Structure 1
């Protein structure tokens, strides 16, 4: 008996309903992948929970966010899906983190030497997943591997179309309105972020979901992804143990890399958007965050109406705030502690 035949017959244990594991990790993957930041190590490797691309839940916004446009006096709660998930994936101070969101003058290159090398490595791993069951004569394993690779191709197209749409929205925003605005965001977990950007980016990028340019092709790729996911769930449990171990280890490792966001450039989304994050020193309090906004009297009234600042009859808080504001404006750029 040859080594390949021995490997095909080797089954010291039997794993039933193995396809169920492909459903695991949906929430973590959705949060990581939906922010549209490419992964430098596992962009084209198979992942768990391929159904999140088929059912298009990666395009669903997360409720609980509030965006206060301090400059224009506008409140919005329907933030774009990629923006909400990008924020939740960042290491932010509770109150004083500042983000500068800008459109790049020159788009970033589509491919670099590093990305080309990782693409070749990813393709080699995908090819190995198909070749191994063929050598073993494991046709259930072959169907499993082909289905996995199909989900990778479908995912790559879906993410590419969304990133391309985001780049288009940024170009429109850059041409439409370059006036600077100051935003104050509150997250569902209680954190707050100050954002400096343009009015065009606010309206067209942060508050507008990117949509594929060709909706019918997008639906077709999602349908193919559903079909491949079904084949994967059915066939994985019937493959030989050697193929099962190879497939499971590959998708678990690549999923861990993606969820942990290893090899990601968090400062750039798509090819046109740059986000500079600053976590300032000093006391991480909400009043210090407000002080850095340099609010006018009218803006303070708006913040009171938004219930972000206390009412005027709270003299204790306002006296302390005015004193710190005066010290800050006189040159002491480190807000005092509470």
Structure 2
């Protein structure tokens, strides 16, 4: 989906690497050139060097929303639309709006601005990419709750990787540049350990390298006989289906493959338990299918073959009961019936 306005994302691997500072530097350069630019939302975090970069820039007042007896400040998207600048600064792209807002996510507010022909400069960290959510959790022990579907970032007109060595970032933390001394010390003992920061930086570098390859190299023109990769994700009501969705979609994106999801239901009852996974998949632009059938494995294999699927992603099946321990699991049946396809069994990793 294209927008009339242009989106530029400043991507980092942790708070304090300088994303907002770089964004505001560009904002000041644009203002000097006479471009009509405003701050739609800016989160200072008490960082004096960054706050100085906002001097001379017009700021749109925030909207105050009362929720559960407490007042919260959110970006006033309608006020920006009325002001109609050429460019808007919007910090913290992955932010979740407080209940009562017109839209759930700030990236959705940004899309409204882009549709109104307003260019947007924004910031985010790599751990907020939806497809990396499980990898970040397995690496750091922190489950990131505010995420952005990968396609939202993929559609940006420009992504700028703002890098800083891990040693330099930890030095900034120690000096109190990023957070207060007390908060910085807690951060360095928990999320901002050297191991975690190194892993996050590597993720950001890999993602940026992939983005560069995608943008520089045109998609290869395949002969008509070539078989395009197509991935099918098999969903159940298990919480591990979310892991399947992220893993399958990330592989599909890297392969530039179509991505489908299927749930085979033995009965109509119980489909509600799967709907949240289906909704999650649709949010990531995965085609979803629900089929009612008593033959789960045969239906999966048949559907995959009819849609030209090349890879099937499945979670581990529950072992058969002790009194029927030689019976085939659903996964084993699919492997037997879909021998012409690659079957990937996604492991359940636990910390």
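As an exercise: helix-only ellipticity at 222 nm (-39500 (n - 2.57) for each DSSP H run of 4 or more, over all residues; to 500), calculated from one structure in 1, 2, equals -11500. Which structure is it?
Going through each structure in turn, the value belongs to 2.
Of the structures 1, 2, report the one carrying the highest value of distance in nm of label points 7 Å out along Cα→Cβ at positions 29 and 189.
Checked 1, 2; max of distance in nm of label points 7 Å out along Cα→Cβ at positions 29 and 189 sits with 2.
For the read-out relative contact order in percent (Cα under 8 Å, 6 or more apart), a value of 30 was computed from one structure; give its label from 1, 2.
Going through each structure in turn, the value belongs to 1.
Name the one structure among 1, 2 that distance in nm of label points 7 Å out along Cα→Cβ at positions 37 and 301 of 4.0 was derived from.
1
With P(r) over Cα pairs in 10 Å bins from 0, in percent derived from the coordinates and found to be 5, 22, 26, 19, 13, 8, 4, 1, 0, which of 1, 2 does the value describe?
Derived from the structure labelled 1.
Readers should treat all values here as calculations from the given coordinates under stated rules, not as data from a laboratory. Quick caveat, the model's predicted, so the values are computed rather than measured. Cβ atoms are built from the backbone, for glycine too; each structure is taken alone.
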